[in-house]
Every structure is written in structure tokens, then in C-alpha cells.
Structure P
Amino acid sequence: MRCWLCVVCGLGWAGSTTLPGRPATPPPRPVSAAPRPVQVERAALRPLERITPATGWLAARERATLSTKVAGRLKSLTVDLGSQVAPGDLLAQIEPRDFELRVQQATAALAQARAALGLPLEGESDTPDLDQVPEVRQARAVADEASRNVDRLTRLHREGITPHAELDTAESQLAVAREKLQTAQIDARTRQATLAQRRAELDLARQQLADTAIRAPFPGVVQERLAHLGEYLTAGAPVLELVQLDPLRLRLQIPEREAALIQPGLTVRARVDGQPNTHEGRIARVAPALDPDDRMLTIEADIPHRAGLRPGLFVRADLVIRADDPGLVIPSKALTTFAGIQKAVLLVQGAAVERVVTTGRRGEDWVEVLSGLSAGDTVVVNPAGIRTGQAIEAAPAVSAGR
């Protein structure tokens with residue numbers, strides 16, 4: 001029968017080979033520790049996008065300073081800062097009364113020129129038959145009569161009835177009549193040219209009247225108002241600044257070393273600081289030459305206008321140079337960094353082995369390894385606390401239902 005004290009002694013000194021009151025010796029270490037289960041993944045080749053980063057800014061699709069084509073007093077201004085406009089919308093109006101009077105004056109001058117050619121006062125056709133102009137018809141009738149008189153006197157002179165002097169007088173009258181006919185024809189052509197001039201003056205007066213209205217040349221937004229109601233404006237004076245926002249121009253600067261890879265049609269993903277959304281577009285325009293000052297290539301892409309996007313915003317962008325560029329990939333959690341050195345832990349023959357790696361492209365949960373690993377290598381996920389040479393083993397996979 002065991003003493004209860006022996007039981008207490010046994011519990012209190014379990015693992016000790018010495019009696020109480022004597023120096024203790026450490027227990028013997030186990031010959032080998034059980035392998036630590038770890039989660040592992042294999043390094044594998046995956047088709048990745050080859051991306052070139054770039055910086056730039058957003059610009060308006062179109063930007064125009066709308067000015068007056070005619071001088072006058074600003075009668076009305078129908079828009080202000082931030083106003084949305086459509087093509088053809090009336091934005092401003094110069095006082096039109098002076099130009100309306102000029103149209104009336106030019107209309108009267110045109111009617112006078114048409115009447116001088118025997119045309120109706122109103123009409124669009126300005127090409128009369130010059131032979132039907134009254135002065136030309138009169139001169140031609142006189143010339144025809146003089147010609148017939150010469151023919152008659154010539155026959156009479158041959159018969160000896162009419163003296164030669166009378167024939168000479170008739171021939172002189174015929175020459176004068178023909179000269180008057182030619183003069184009348186020249187005068188008719190001059191009147192026709194005057195008619196064309198009056199028509200042009202009327203068209204010009206009408207155009208100047210139309211130019212008193214300043215209209216939107218494209219859909220956009222008023223960026224700035226540059227004139228005020230009642231102000232007298234000279235020809236060419238600025239009135240409004242208009243910008244077109246959809247689509248926006250994304251202008252990027254590409255370094256010289258990357259310029260050879262750029263071509264129209266490449267996908268661009270743009271991000272604006274402080275905004276979570278990514279805006280996608282395609283390269284639409286490429287500058288023909290690099291800037292000699294900074295050796296940068298300017299390219300442009302069209303980005304659909306969305307809320308929060310404005311011309312002038314700084315943009316960070318990624319250019320997709322190649323959509324299928326294979327790379328060796330491991331999970332991001334399989335990578336550790338210490339003192340700027342990146343490492344991955346491999347499972348090799350039941351033991352942990354550290355490898356220094358160089359990384360490249362990154363995703364949400366993966367990282368590309370440029371050197372240090374090979375396809376098929378087994379890497380440890382979450383390798384914190386694992387040392388080189390430590391015994392490890394792949395943990396069994398957990399089923400989706402557990």
C-alpha cells in the first residue's frame with residue numbers, strides 16, 4: 001500500500017532523477033521533434049500582363065475661347081460658369097440693329113443693280129442675257145439699220161445712181177453704230193459685274209448680322225466668362241471659354257527607354273489620387289517625336305467622363321504592353337522581407353530551406369518571382385517562425401465543407 005506522501009512526491013518531482021535537497025539535472029532532450037505542419041503552394045508559371053507605369057494629367061477634349069467676329073455692344077449673355085451647352089446653342093448676342101440696317105441697305109443696292117440689267121427687283125438669278133439689255137438692243141438695232149443702209153447704197157452706187165460720197169457717209173455711220181454696240185455690250189457686262197458685287201455685299205451684310213450671335217461650336221461646359229453685359233466689344237474680343245469634357249484626353253509622359261514599345265490601341269488603366277476607381281481607355285494618339293528637353297514621349301488616350309474626373313487632375317496610369325507575358329508566381333503570403341531582403345521558405349525533403357528571391361509584378365494575392373525559384377518549387381505560406389533546417393510537412397488540405 002502506497003503512502004499518500006509518495007504520491008505527492010512523485011507528482012512534485014516527476015522528471016527529476018535527484019532527491020529533494022540535491023542539485024537538479026535537466027531532462028534529456030528528445031532525439032527528434034515531430035515535423036511542423038505548414039500550408040504549402042507550388043511556384044507556377046502564369047500568363048501575366050506586362051505593364052509600364054506612367055504619369056500624366058487629364059485635359060479637355062476640346063477647349064475654345066469664343067470671341068466676337070463683329071464689333072458692338074454685348075446685348076445678352078445666356079450662360080455662366082459651369083453651364084452645360086449643346087452645339088448651336090445661343091450663348092451671347094451683340095446688339096444687331098446696326099447690322100440689320102446694313103442688310104437693308106445692301107438689299108436696296110442689289111435691287112438697283114438688277115433693275116439696271118432689266119431684271120426683276122427680287123430674285124436669285126444674277127445671270128441675265130446681255131443681248132436683251134435695253135441699251136444693247138437699241139445699239140444693235142441702230143447698227144443693223146446702218147448695215148442695211150450700206151448694202152442698199154452699195155447696190156445703187158454700182159448702178160450709177162448714188163454718188164460715192166453718199167456711200168462713204170453710210171459706211172462711216174455703220175462703223176459708228178458698231179462702236180456704240182460694242183460700248184453698250186461692255187457697259188452691260190460692267191453692270192453685270194456690279195450686280196455680282198452687290199450680291200456679295202448683301203451676303204456679307206447677312207453674315208455679319210448672323211455673326212452677332214455667338215453659338216456653341218461643340219457640346220461642353222462654360223469654363224470662364226470673359227465679358228459683361230453692356231460692354232462694347234471690338235472684333236475678336238473674347239467672350240467665353242468653352243471646354244468639352246466627354247471624352248477626356250489622358251496625356252501621359254513615357255520615358256525614352258519605353259518609347260519603342262508604345263503604339264496606338266494599347267490598353268491604359270488610369271487612377272486619380274484620392275479616388276478608388278480605375279478608369280480604362282486605349283491609346284489613341286502618339287507624338288511623332290520625343291521632347292528634346294526631357295526626352296519624354298507624349299501619348300494620349302480617351303477616357304470616358306465620369307463623376308470626379310476633371311481636366312487638370314494628376315493621373316497615375318499603367319500601360320498594358322503585352323496581355324500574355326508568362327511569369328513565375330507564388331502567393332504574396334509566401335514572401336517575407338527583412339532589412340530589404342526578400343525571402344521565401346521551401347519545403348525540401350521534409351525540411352525548411354530559405355531562398356533569397358527577386359520579385360517583379362504584383363497582384364492582389366500573388367507576386368512574380370524573377371530569380372531564386374523555379375517552376376514546381378514548393379513554398380511555405382505564412383512562413384513566420386520557421387528556420388532553415390526545421391522539420392516541416394505539408395498540412396492536409398481542408399475540405400470546402402468543413
Structure Q
Amino acid sequence: MAKASICTIGDEILIGQIVDTNSSLLASHLGGLGIIVSSMCSLPDRESDIVSILSRELENNDIVITTGGLGPTKDDITKKSLARLFGASGWRQDAAQLEINRAILHSRGLDLLEENLAQSLVPDCCEVINNEYGTAPILVFHKGNKFLYCLPGVPHEVCNVLAKVMKHIEMHFHCPKTIHRNLMTFGLAESALSKKIEDWETSLPPYIHLAYLPNTLSGVKLRLSLYDATKDGEEELERRYSSLKAILKDEIYAEGESSLQEEIAKLLCGSTETLSAAESCTGGKISELITGIPGVSSFYLGSVTSYAISVKEKVLGVNDATIEKYGVVSEEVAEEMARGVRSLAGSTYSVATTGLAGPGGDGMNPEGTVCIAVDGPLGSRSRRFQYKNDRKRNIERFAAAALDMLRRYIIEARTTPRS
């Protein structure tokens with residue numbers, strides 16, 4: 001199997017000014033082709049480092065992919081460094097990229113400057129893959145059977161040119177068939193999942209690989225992978241996948257790549273049922289997650305961010321006696337919030353949160369405490385959860401737990417006979 005190295009170029013990454021999202025995206029696509037990513041590194045905007053480090057990576061890998069350093073400013077020296085590395089004797093104007101650049105700039109009401117013109121100049125020893133989404137083309141260099149792909153650093157440009165780059169790689173390398181099967185789970189921690197499927201995992205043949213991929217917002221994704229797949233291997237993968245589903249049952253909320261909010265949208269889109277939310281400690285996070293899914297306007301009516309007690313009482317109708325007796329962080333208050341927003345919005349279902357994201361507790365509850373309630377045709381349901389994370393992760397866990405409770409409630413309501 002071919003090996004690849006992914007290298008980011010730019011001081012802005014090394015000083016923490018921007019977050020590198022390109023490397024994970026590239027690694028995912030390379031893995032899908034059956035290419036092994038053996039290393040990742042970040043390089044400064046210094047010609048000597050670019051030349052020496054990329055020389056090393058080319059010695060150790062079949063494919064090197066770089067991102068960054070192709071802008072119109074003087075500090076972007078990647079192209080010059082690669083011309084030196086691959087022994088270019090001169091430069092040529094790539095006519096197709098020049099026209100793309102002219103069209104992009106004119107569409108923005110801008111003229112083609114000398115700096116933009118220079119971006120379509122490429123070393124005479126490289127192949128060009130045109131970039132319709134930006135002014136820097138993809139440069140492809142090769143020595144023998146070693147290939148280096150030089151991509152721009154802007155994430156949306158990388159995302160849009162990836163298909164072309166992967167197609168080029170497929171043309172020049174053997175890409176064994178790779179199969180990934182995913183199960184999305186929620187409610188069990190990674191350690192608890194591992195214990196539950198211990199015997200199943202121990203019995204896996206060596207050519208089927210299992211990965212645990214935890215995420216605060218989506219739970220734990222279990223990924224079964226088969227590399228260099230054969231027909232017999234595919235059949236065995238499907239048998240193992242089916243037996244895993246039989247063990248986990250209700251812990252699974254989706255197959256493939258999905259999220260809790262996407263599963264809720266699948267349940268409610270196209271129906272006459274509607275949803276509303278009342279959020280205190282989650283501060284709108286539930287609403288943000290739901291409205292990030294296209295088409296949810298067909299069922300999502302809106303939310304109330306009732307951070308203050310006065311808003312809980314005056315807008316949602318939470319009884320002050322309930323707060324006095326049970327405390328604002330209580331299942332009783334969460335249920336009244338859920339009923340209040342459901343009545344206010346006229347929705348079929350509602351979900352509500354009240355808790356302490358931290359830092360610090362309230363004297364009755366430690367930080368990381370949340371009470372969640374859902375309301376609908378089956379009446380109110382509530383639960384108390386306790387998490388031990390920082391404020392940001394607590395809020396994410398609160399919102400995810402609320403979405404999972406809501407999802408389970410909707411499924412139960414759909415399958416429960418009405419009297």
C-alpha cells in the first residue's frame with residue numbers, strides 16, 4: 001500500500017493563529033483510497049526548511065501533499081521553494097488558471113493585479129490542476145514514482161479541489177478497496193462500550209479493525225474497517241457488523257455518518273409534528289444544533305433562552321413555589337419549562353434544560369449538573385445528569401443528552417398506542 005505525508009506550510013499555524021483543519025480532511029480522503037498516512041508535519045515560511053523537510057518526506061513516502069504558502073503576498077514562498085527542490089529551469093504562465101483568476105476577481109468588482117497575475121505563473125517542471133475556487137492552482141511535481149501535490153491553504157478551496165486531487169492519485173497509484181462501516185452510539189462511555197462488546201471484539205479476525213471515536217456532541221462512533229477488501233472479507237465484515245448491531249441494540253441511534261439532530265430531523269421532517277425548546281444552561285446550543293440541519297423550518301418552531309429565573313417564571317410560566325421547593329436546577333423546574341414552552345409555541349414536542357455548566361456549583365448541586373425534560377403526547381419525562389468537564393464541554397454534553405432524550409421520546413410516542 002502507498003504511503004503519504006501531509007504537510008502544512010505557514011507560520012500562522014506554528015504560532016497558533018489559525019487551526020489546521022486541512023490535514024484531517026486530507027487524511028480522511030486518503031484513507032478512503034487505501035493510502036496509509038504515515039506522517040503529518042507543519043513547516044515555517046522559510047525556504048531552507050521547506051526544501052529540506054519536503055525532501056525528507058519524499059524519501060520516506062510515495063505521496064506528499066502540502067497546503068498553504070501559495071498566496072499573492074511576498075511571504076508565500078512555497079512555489080519558489082518547490083521550483084528549487086525539483087530543479088525547475090524557468091516559469092510558464094498557465095493560461096487556464098489566469099482566466100479563472102480574471103473571472104474570480106472581476107466577479108468581485110476587482111482588477112487583476114500584478115500579484116494575482118504571478119499566481120498563475122508556475123514552475124516549468126510541474127503539472128497543473130486548475131482551481132476554480134481560488135487564484136492559486138494545484139501544482140503536481142514528480143520524481144520517478146514519487147508525487148508531491150501542492151494545494152492552497154484556504155479550507156474551502158482544499159475541500160472543493162480534493163476530488164480532482166484524489167482522482168489524480170488514483171490514476172498513478174494502486175488504491176486497494178477500503179470499506180468502513182459505522183455505528184453511532186449514545187449513552188455509554190467508551191470504556192462501558194468496550195466492556196459490553198469485549199467478547200465480540202476479541203473474536204474479530206485480524207484483517208477487520210475496530211476503532212472507537214468519541215465525540216461530546218454525537219457520542220461514540222464505532223468504525224469497522226476492512227482494507228484491501230476481498231469478496232470473502234466483505235462478507236465476513238457484514239456478518240460481524242450485523243452481530244455487533246444485535247449486541248448494542250438501542251445504544252445505536254444511526255448507521256453510517258449521522259448526528260443526533262439529524263436523526264431527529266429525519267423523524268420530524270415530512271410529518272405534521274412540531275418541536276420547541278426552552279434552554280437555560282445550554283444557552284441556545286440545542287437550537288443551534290437543530291437549525292444547522294437544512295429543512296428543519298418544517299417542524300422547528302423556535303426556542304426560549306430562559307437564562308434568568310424571571311424569564312423562566314414570566315415567559316415560561318414556571319411556578320415560583322416549584323423553584324423555592326426544589327431549586328432552579330431540578331427535574332421539576334425542567335418539566336415546567338418544557339410544558340411552558342410547548343404551550344407557548346403550540347408544538348407537539350418540547351425539550352428543556354436547566355443546570356450548572358460551571359465553573360462552580362450553587363450550594364445544592366455541583367458544577368456539571370443538568371436536569372433535562374421532554375414533553376409531548378406521553379406527558380413529561382425528566383432526568384438528572386452529572387458531567388465533569390470544562391464549561392464548553394459541559395454545555396455540549398448537556399445539549400447532546402437533551403437531543404438523545406428527545407429522540408428516544410419521539411420514537412416511543414410514535415410506537416405507543418393511543419387510547
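What follows is calculated from the coordinates using simple rules that are stated; it is not laboratory data. Because the structure is predicted, anything quoted here is derived from the model rather than measured. Cβ atoms are built from the backbone, for glycine too; each structure is taken alone.
One of P, Q was used to compute helix-only ellipticity at 222 nm (-39500 (n - 2.57) for each DSSP H run of 4 or more, over all residues; to 500), and the answer was -9000. Which one was it?
Details: P: -9000; Q: -12500.
For helix-only ellipticity at 222 nm (-39500 (n - 2.57) for each DSSP H run of 4 or more, over all residues; to 500), the value -9000 is produced by structure P.
One of P, Q was used to compute distance in nm of label points 7 Å out along Cα→Cβ at positions 186 and 290, and the result was 1.3. Which label is that?
On the way: P: 7.0; Q: 1.3.
Structure of origin is Q.
Tell me which of P, Q gives 27 when you compute relative contact order in percent (Cα under 8 Å, 6 or more apart).
On the way: P: 27; Q: 11.
Answer for the origin of the read-out: P.
Cα Rg over 2.2 N^0.38 Å was computed and gave 1.23; which structure, P, Q, did it come from? Write down the numbers at each step before the final one.
Working: P: 2.29; Q: 1.23.
Among P, Q, the structure yielding 1.23 for Cα Rg over 2.2 N^0.38 Å is Q.
One of P, Q was used to compute Cα extents along the principal axes in Å, for residues 154-361 alone, and the answer was 68, 43, 39. Which one was it? Write out the running numbers ahead of the final one.
Working: P: 150, 54, 30; Q: 68, 43, 39.
Source structure for this number: Q.
Match the computed value 3.9 of distance in nm of label points 7 Å out along Cα→Cβ at positions 178 and 394 to one of the structures P, Q, and report its label. Numbers along the way, then the final one.
Details: P: 11.8; Q: 3.9.
So the calculation was done on Q.
Can you spot which of P, Q the value 12.8 was calculated from, given it is mean count of other Cβ atoms within 10 Å over residues 82-89? Spell out each step's value before the answer.
Working: P: 12.8; Q: 16.9.
So the calculation was done on P.
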